[in-house]
1. The value -15500 for helix-only ellipticity at 222 nm (-39500 (n - 2.57) for each DSSP H run of 4 or more, over all residues; to 500) was derived from one model only; which of 1, 2, 3 is it?
2. One of 1, 2, 3 was used to compute Rg and Dmax of the Cα atoms in Å, for residues 98-201 alone, and the result was 20.7, 69. Which label is that?
3. Upon calculation of volume of the Cα convex hull per residue in Å³ from the atomic coordinates, which of the structures 1, 2, 3 produces 136?
4. Computing FRET efficiency 1/(1 + (r/R0)^6) of positions 50 and 226 (r between Cβ atoms, R0 = 25 Å, to 0.05) gives 1.00 for which of 1, 2, 3?
Structure 1
Amino acid sequence: MMARNHPDRVTPARTRAALLAMAPAVNPVIGLLEQMRSAGIEPADPGVIVADGVLRRFQVASDKPGSKSGWAALREQFGVAGSWKTGASCTWSSTSTARMSRAEKDAHYSQVRQAKAEAQRQREAEHQAAAERASMLWAKAKPATAEHPYLVRKRIEPGYARQSGDLLVLNIIDVNGVTKSLQYIGTDGTKKLLSGGAKRGHFILVAGSLPAPIVVIAEGFATAMTASSQFPGACTLAAIDAGNLEPVALAIRCKYPAAQIVVVADDDRLTPGNPGITKARAAAVAVGAKLARPVWPPGIPIEASDMNDLAVYLEAHHA
């Protein structure tokens, strides 16, 4: 005789369902923050994460103050976050994807794609607005004077730099020569990028013009100006920072495949991992470029880290 299921019998399925029902609901903010922490994109201020469905930009804890490369959107049941700087991203869901039905998974991944697409649209709109603002501000700026304190201290010429009040204004362009953003340098050397401007793969034209048989790429403006004197006739660019050396080198190689590229490295001897050398070497390898780096003479201060520091030291001690 077949046994009949008793209505009060506890089956494995009922036990699992009961345990799930008893499990405390995860706070969506805490849930997404945990995923962001694991992905290396934890916000400097966790308070920016709010479960209201609004896409927000924020400073990643490991980024420079004032930067907003992080983005996130969170609802009660679902959240997604990422970093434009590193490309890392993560998602959170109140229900594990392992427990979702096929239809629920499809809906989940559709939400992920929609959130990322919206973040991309907002970023592109921000970049476009900044590019238009940069073009206007660049047009208003006057040619920089050689007496600007930063230029005097670095012992370099203004080159293509312009000036607005006490600020040097540097034009950040793409490989087609289109203005994308600006960099400002104060009399004390403080540098600031135009808010919202695109940087990755873009650069400051320091000497010469494109196309050119030889293209020299350095980090900062002063280093690039110094390097230009070592490579007369070459087109010299400033990539703004070490992390942008490879994107700029790739952009140049793609646009001008026959160009001979030289990547000029900073030597960050006091920084763990020496990002100046590491990033420059990676950029050179990526495009088959030559690598140039400072050669330090005896007695130069350990704080010296780039070709401009070297040139200033040599000029002062051999005057």
Structure 2
Amino acid sequence: MEPITVAGTTIRPGESKFVTLPVARMPRGDTLGLVVRAVVGLKPGPVLGLESGSHGDEAFAIRTIHEVMDNLDPATLSGAVLGLPVCNPVAFETFTRLTGIGMTTDAVNLNVVFPGSPTGSLVAQMAHVIAKQYLPHLDALIDFHSGGLESAIDYTLVKQSGGPVAPKILELSKAFGSDYLSITRTDPDAISSISELAESMGIPAVVAMLGGAVTSGSQAVLDRSVAGVHNVMRALGMLEGAPTQNPRQVVIGDRKLARHLQGGVFVPAIGFERLGKVVSKGTLVGEVRDPNTYELLEEYRAPYDETILIMIRGLFGRVFAGDYAFIFGDAATAQRG
């Protein structure tokens, strides 16, 4: 394996290092930086990126990335792994999905501004650093997302533009091992997310949606996430052995994202134990009520005859109009992957 140089720091075969990618000077006098954790194996092979935290409240994969990298053995690793656990440290600091309005006059969602700009908003500058100093080192990427403080999610989003790496994206997405895959068609000329940018650079990207703050103490969910990474690494030839197949895996034909149309207090009707389960059409899954009068403002019911709950909001609390509520999949249109 050849040495890898990231932001002027060289990591040689057999070495593990942390490297900071500087972004911009902050008002308090320090430099905002993105920390890359690198492990380079002794054997030649591809470079896999493990990246999370473009949304500041999606912190579950931080555990996954460090669990994987803590246990990598450079002596048996073919290739290298570059972890970027916190893509957006500004949003992570406030533990919010979006970056503070006072820090940008443009889009505040990091995952819609790629490839970014060195002269744009702070969010755009972070995207630019990732695009120029992180992605070019990679041969494949796992882009992790999760639920936030009050939600959990469980599926893999497969973006298919019809480009040359689209088959590899599908192969690696299947290898991650989620029970549910959701394929979405994308325009190769309309790039805004890190996974779309990666694909345009010839880098297949798996968009792994798993967990949430409420699952952070679940060893079972962590084990599944780590196993998914290991299986992708086997598919890439980075670890010994052949990748396994999930016999339960299906491709969801239709899915619906339900957003809150009314602000108020959310009252869950189901718990997180129903994540990934199938419920019948019309099943009540949650309500929004006026916090002062407790008047019912809206309710959410399963839309399909056989509805898969692939994202659940499951905690009592305040919601704004436009917030994510649920993602439903249609089990009747699901097909074996």
Structure 3
Amino acid sequence: QKVYGRVLNKPMSKPKTAGICMRENNFYVNTVQSFRDRRYEYKALNKKWKGKLGEAEKGGSISSIKEAQDMVVLYDSLQLAHKCILNSFYGYVMRKGARWYSMEMAGVVTLTGARIIQNACDLIQRIGRPLELDTDGIWCCLPCSFPEEYKFETSGKPVFLSYPCSILNNMVAKNNTNDQYQSLVDPEAKKYEISSRMTIEFEVDGPYKAMILPAALAEGKSIKKRYAVFDFKGRLVELKGFEMKRRGELKLVKLFQEEIFSRFLGGSTLEECYACVASVANRWLDVLDTRGIDLTEDELLELLMDSTTMSKSIEAYEGQR
């Protein structure tokens, strides 16, 4: 954990060692585990209904397809909701005034997470190319010759194993297994059972057809957490950091981005792709150069408007933009 302070307006950092005793009160870790386990249940049900959806599509029954699609969306939404709640547990322990506030716990979590992602990046660099590092994951590009899945049978049923996921999880288990995890087995005698525990695992998300990463204006710099991801059907499945997702941005910028993202999949070569994107960019550039001469006044005003949430009366915003 690095602790940042200010001495004469100069930032400085000091390394600190921290430990968290779960014997004192294991409520927090048990709560996190129960949310995680419930999310795994919903993910398993989501996978089950995806299989049923494939069977329904082969059978051609419209009612079965609709039912399977609805259940896939339902369980995907539930597991995503639990993921959001799980992610909030870390932010909660850093919030001053929180009942379970613990800067030591937050420091250990961030340091462990950062080391896992750094080690994953080093491993991926020896196989393929890392594209984007996040706090809880890594986007990467692997060669087509690299094995993606292994299939084997257990109890007469086929089981599919993700090879990239397995090698990453093996690395995490080697470096981060807790060999002194203690579970309370006798509350009256306060007897604990010591075991090895490792619950941090990578999950495979993909593969996808394309990932669009914008370049920075300055050479040698990169933009963090700004990308668009497309699946093999050409659908935009993930978007992060762009104006079209934010409030308070010009509608002109949002419309431009909505239209241009789909064009990145056009063409069969890099030149053809750039030509598809340029056709959209040139049209919107003409709108700016001509100051919207071909648009009505209402259309032009709508393009230049942005939306914001006002928490006070209009009079309180007098003099502001």
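Read-outs throughout are calculated quantities, based only on the coordinates presented, and are distinct from any laboratory measurement. Source: prediction; values computed, not measured. Cβ atoms are built from the backbone, for glycine too; each structure is taken alone.
1. 3
2. For Rg and Dmax of the Cα atoms in Å, for residues 98-201 alone, the value 20.7, 69 is produced by structure 1.
3. Source structure: 2.
4. It was calculated from structure 2.
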